[in-house]
Structure 1
Amino acid sequence: MEFWERNFIEKGEMWGGRPAHSAHLAKDLFIGENIKEILIPGFGYGRNGHVFLDHGIAVTGIELSNTAIEIARKYVGSHTIIHHGSVVDMPFDTKKYGGIFCYALIHLLGTEERAKFIRDCYEQLSDDGYMIFTTVSKQANIYRQGTAIGTDRFEMFGGVSMFFYDLESIRSEFEKYGLIEIKEVEENYPFYLIICKK
C-alpha cells in the first residue's frame, strides 16, 4: 500500500485514496473529447477528483457532508469549488460543464429524485457535453438483501436505501438524455457505467 493511500485510510476516508476504476475511464473520455471543466455531484472527500485535476481538468464538486468537504480541502486545495448541499437541490450555479461524472450516488435516490437529478445534470451540460454515471447492478450479490421498499429498491446497511439497475431501467431513465453507451465495470460490486451525450 502506497503512503498516500495509507494516509487516506488512517484518517478515516473509507474508500482509500485511489480513484475508482470508473473515474479513470471517465478521465480518458473527457481527455479524448478535450473537455476542460467538469462537475462532480457527490464529490465526497475528493478521491475521484484527483484523477481529473492531475490531468488538467478543472473540477467543481457538490457534497452534502461538511466533514467530507473539510477532508477534501486538504487534498484538492481551496481553489477547487465544492458546493455544500444535496444533489437533489441542484443546480448550485448557472455554469454549463463539458462533462459531469457521478460515481455511486444515483442508486441512493428515490424514483422522483433520480429523474430530477438526471434532468438537472443534463441541463448543466454544454452542447456536445458528456455525462457519466456509475451505479450498482442487479448482478451485485447484495441485490434483494435487506428490506424491500419498492421495485428493485432495498433498505440495507443500517438504513441505506439502494436502487439496483438493469439495462431496461437504465434505458428507461436515461434514453431521453442522450444515452450512447452502457458498460459493465467492476468496482466494489458489479456496476454499470452509463454514458450520455448532449
Structure 2
Amino acid sequence: MTGSATRSRENTRARLLEAAALVFAEEGLDGATVEAVCERAGFTRGAFYSNFESKDELFLELAGSVSAERLTAVRARVTELNEAGALAQDCDATTLVQQVMDTGKDDRLGVMLLSEIRLRALRDHAWGKAYLKQEQEMVAGIARIIDDIAATGTITLRVDSEVAARMLLIIWEGTTVRGAMAGKDDAQLRRTGSVELGRMVSLLLG
C-alpha cells in the first residue's frame, strides 16, 4: 500500500471513529447503527466494511482510542511538569496527581462509552476477552508513566507499579462513573477524579 493510500485509509478510519462517537452520544451503543455512522461520516457501507468487520469492532476500537488519548495526554503532562521542575522530591503527592490529571480529557461521553462497552463485555465472552486485553494495555501504559515518575526520585511505591496502575484505574473508573450518574459536568468529573486518585496515591507511597 502506498503512502497516500495508507493516509487515505487512516483518514477514513478516523472519520468513522469520530462519527461513531457522535452517533453513540445520541443513540447509545445498541441504537447506533452502521448506517447511521456511515451517513454521519459521509461514507458508504462498503467503505465501512473495508475498515471494520462489524459495528462491534468499531466501538471497541473507539473505546481503545478514548483510553489511548487519555494516556497520551497524561504522559505529555508528566513530561511538561518534569521539564518545569515540578517533580521535585519534596512535592505533595495529591497536588502532583491533580496537576497530572488536569489535561482536560475526561468527559461524560467517554465515561458512557466505556461503561456500555463493559456491560457488553459482561454479556459476551468474546467481547470480554477483547476488552480485558485492551484494559491490560491501558494498565501497562499507566505503569510505564508511574515508573517514569518514580525514576525522577519523586515517589517510592509500596507496591509494584502495575499493581498501583490497576488500583488507580479502578478508582478512576468508579469515581467518574458515579460522578456521571450524579450529573457532574466534564470539569467536575476531572476534579473529582483527581482528588480521589490523589488520596489513593498517598496510600500507595512508601
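A compact table of results
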read-out: FRET efficiency 1/(1 + (r/R0)^6) of positions 49 and 185 (r between Cβ atoms, R0 = 30 Å, to 0.05) from the coordinates reads 0.95; which among 1, 2; value: 1
read-out: Which of 1, 2 leads on distance in nm of label points 7 Å out along Cα→Cβ at positions 25 and 113, largest value; value: 1
read-out: Given -27000 for helix-only ellipticity at 222 nm (-39500 (n - 2.57) for each DSSP H run of 4 or more, over all residues; to 500), calculated: source structure among 1, 2; value: 2
read-out: Among 1, 2, which structure scores highest (criterion: relative contact order in percent (Cα under 8 Å, 6 or more apart)); value: 2
read-out: Parent structure of the calculated result 16.1, 44, given that Rg and Dmax of the Cα atoms in Å is the read-out and 1, 2 the choices; value: 1
read-out: Among 1, 2, which structure scores highest (criterion: FRET efficiency 1/(1 + (r/R0)^6) of positions 41 and 145 (r between Cβ atoms, R0 = 30 Å, to 0.05)); value: 1
read-out: Cα Rg over 2.2 N^0.38 Å, for residues 65-120 alone derived as 1.25 - corresponding label from 1, 2; value: 1
read-out: Source structure (of 1, 2) for distance in nm of label points 7 Å out along Cα→Cβ at positions 57 and 137, computed value 2.2; value: 1
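Read-outs throughout are calculated quantities, based only on the coordinates presented, and are distinct from any laboratory measurement. Remember, it's a predicted structure, so these values are computed and weren't measured experimentally. Cβ atoms are built from the backbone, for glycine too; each structure is taken alone.
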